[in-house]
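A.B. asks: These are the structures in question, set out in turn.
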Structure I
Amino acid sequence: MNVLQKKIKIRSNCRINGAYYRLVLDAGSLSRIARPGQFIMLRVNGPAAPLLRRPLSIHAVSGQKLEILYEALGPATKILSAMRPAQELDIIGPLGKGFDYKAKDISERRHILVCGGMGVAPLNFLAQELVSRKPLAANRLPLVLIGSRSAEHILCEKEFKKKGCVVKIATDDGSRGFHGRVTELLEKLLSTIDYRLSIIYACGPRPMLKEVSRISAKHKIPAQMSLEEHMSCGIGACLGCVVNTTEGFKRVCKEGPVFRGEEIVW
C-alpha cells in the first residue's frame, strides 16, 4: 500500500452547518491513490497544537484536491476550524483498508449506503466511485439512507442527490423524513425492494452498526462496516484501536476501518 507523509496546503476550510466543516486540501498524488473508506492522520501546526494526530475519513477527491468533512469538537479540530487557505497541514495517508467493491458488482447489484451522523463522510466518497464507473440503471443507483438526530443535523443530502443517488432521510425526532432510527428505515425498505442482489455499506455509531449487522445477517445480505474508533498512531503500532473479531483481535487502523458485518464480535 502506498502511504505518504507530507505537508500540504489548505485550499478552503468552510463551515457548512453548525460545528460541521468541509476542508479542501491540495493533496497532489495522495488524492490519486486514495480509496473510499480510507483515512488520513492529520496534525495541526503550531506550538499549542495537540501532540497526537487526528484520524479523518476521506470525504471526496477531485483531481489533486482531497476533501475532509469534520466536526469541530475537541482541541485539534477546533484549531483546524480556524485555519485559513494557504496554511499548511502535516498529514499521513491514505491509511487503512477501504470498502471492497468489484467493477461487475456496480452494475449488477443494488448498493445500500447506511449513514449515521458523521458516517456520511466515507460513504460520500464511496458513492462518488460507484456512480462514476458506468451509467447505471435506475434500479441500480445507490440507495443512501441518512440518519440524524434532527433535520438541522442532516449532512450531505444534496451531495448524494447531485451524484444521482436515491436518498432517504430518518430523524430521531421526526422533524424530517422517517420518524425513527435509520436502521428502522433500513428494515422497512428491505420489505419493499428486491434485496437479493444488494450489498450494504455502513458507517456511524457502534450501536447503529451492530443493528445493521443484525439486519444484514437476518436477510442474508453482505455488509461492510466502517468502524469509528479512537486512534493514536493510525499505522498499527500502538494497538490502541483493536476490536474483537471472529478471527481474534484486529487493528481498526490497519486491518480496517472496514470489516465484514459478520466478522465483528459485537
Structure II
Amino acid sequence: MKVSLQAIYSIFRARFRIYTRYSGWLILSFAYPIFMTLMPIFLAISVGGSIQTASEAFSVYAGTREFVFYILVGSTIWSISVNILWDFGMWLYEEMEAGTLEQLFLTPASVAELLLGAVMYTLVVSLITSFIGLLIASTLFGYLHYLLSIEFIIAIGIIVLGFVPLMGMAVFFGAIVLKIKEPWAFFNFFTAFLVFIAGVFYPITILPPLARHIAIIFPATIQICDSRAVLLHIDYIFDPAIDILILISYAIFWPIFGGIMFRRVESELKLKGSIGAH
C-alpha cells in the first residue's frame, strides 16, 4: 500500500510542479469564475437597462433576485467540473504528443495509480483555485455572507460528492482520447454543450423537457442546481433526498464504467501497438 501511495503522490507532485512553474495559469485560474460571471451580467444589463431590472426579470424564472451570485455559483462549479473532465484527457494527449505515454505505462506503477495521481492533481488544483476565485468574487460583489454560513458547508458537501462521478467520467474521456487521438474538437464541443445544458447561467426549468432529461445525466447539473438551492433557498431539481441518491448512484456507476472502458481501450491499443501513436 505504501508503494501505491508513493506512486500516486509522485504523479501528483510531478504535475503540480509543472503547474506552479507557470504563474500565468495560476492567476487565470483565480480570475476565471469572475470573468465567467461578468459576461452574462453585462449582457443582462445591456438588455434590461439596469441591474435592478435584470434582477427582477431573472427572479421570475429562477426564484431569486440574487442573479449575480446565482451565476457566480454556477460558473465556479462549472469551471471545476470542466477542468476535471478536460485536464485529464489533455494530459494523456500531451504525453502522447510528446512520445512519453508509452514510457509512463512501462513504469513500475500500475495504470490505476497513474490515473488516480493525475485525476487527484486536477481535483485538488481545481478546487483550490476555483474556491479562491469564488472568495475573491464574492468579496468584490458583496456576497461574502453566503460563504460564511452553514448552507455553504452543505453546498460544499454536495459539490464534493459530485466530483466522484466526474473523476470516473474523466477516466472514460481519457479512454476516448487514446482512441480518437485528436480530442480538441470533441472537448470544445462538449464544453460548450455543458455550459448550456447544465444551467450554468440560468435554471434548467426553462429548457425543453428532453433537454432537461439530458441535463440530469451530467453530475455537474445536480451540483450546480442543488448548491444554489441550498444557498439561495430555491427549488431543487427533484427533492434533496432524490438528488443525493442520484449523485450517489452516479458515484458508483461512473468510476466503474470509466475504469472498465479505459482498460478495454488500453488492451486493444497494446495489441495493435498504437497506444502512443499520434
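Each reported figure results from applying straightforward, stated rules to the coordinates on display, with no laboratory input. Keep in mind that what you see is a predicted model, and the values were worked out from it rather than measured. Cβ atoms are built from the backbone, for glycine too; each structure is taken alone.
A.B. asks: Between I, II, which one scores greatest on relative contact order in percent (Cα under 8 Å, 6 or more apart)?
C.D. replies: II
A.B. asks: Can you tell which of I, II yields 17.9, 56 when Rg and Dmax of the Cα atoms in Å is derived from it?
C.D. replies: Traced to structure I.
A.B. asks: Please state which of the structures I, II yields 25, 25, 15 when Cα extents along the principal axes in Å, for residues 204-251 alone is computed from it.
C.D. replies: II
A.B. asks: Using the calculated result -28000 for helix-only ellipticity at 222 nm (-39500 (n - 2.57) for each DSSP H run of 4 or more, over all residues; to 500), pick out the matching structure from I, II.
C.D. replies: Considering all the candidates, the number was obtained from II.
A.B. asks: So if we calculate FRET efficiency 1/(1 + (r/R0)^6) of positions 140 and 172 (r between Cβ atoms, R0 = 41 Å, to 0.05) for every structure here (I, II), which label has the highest result?
C.D. replies: Top value of FRET efficiency 1/(1 + (r/R0)^6) of positions 140 and 172 (r between Cβ atoms, R0 = 41 Å, to 0.05) goes to structure I.
A.B. asks: Out of I, II, which has the highest value for distance in nm of label points 7 Å out along Cα→Cβ at positions 36 and 188?
C.D. replies: Checked I, II; max of distance in nm of label points 7 Å out along Cα→Cβ at positions 36 and 188 sits with I.
A.B. asks: One of I, II was used to compute distance in nm of label points 7 Å out along Cα→Cβ at positions 68 and 164, and the result was 3.1. Which label is that? Before the final figure, lay out the partial values.
C.D. replies: Details: I: 3.1; II: 3.7.
Answer by label: I.
A.B. asks: Name the one structure among I, II that mean count of other Cβ atoms within 10 Å over residues 84-91 of 21.8 was derived from.
C.D. replies: II
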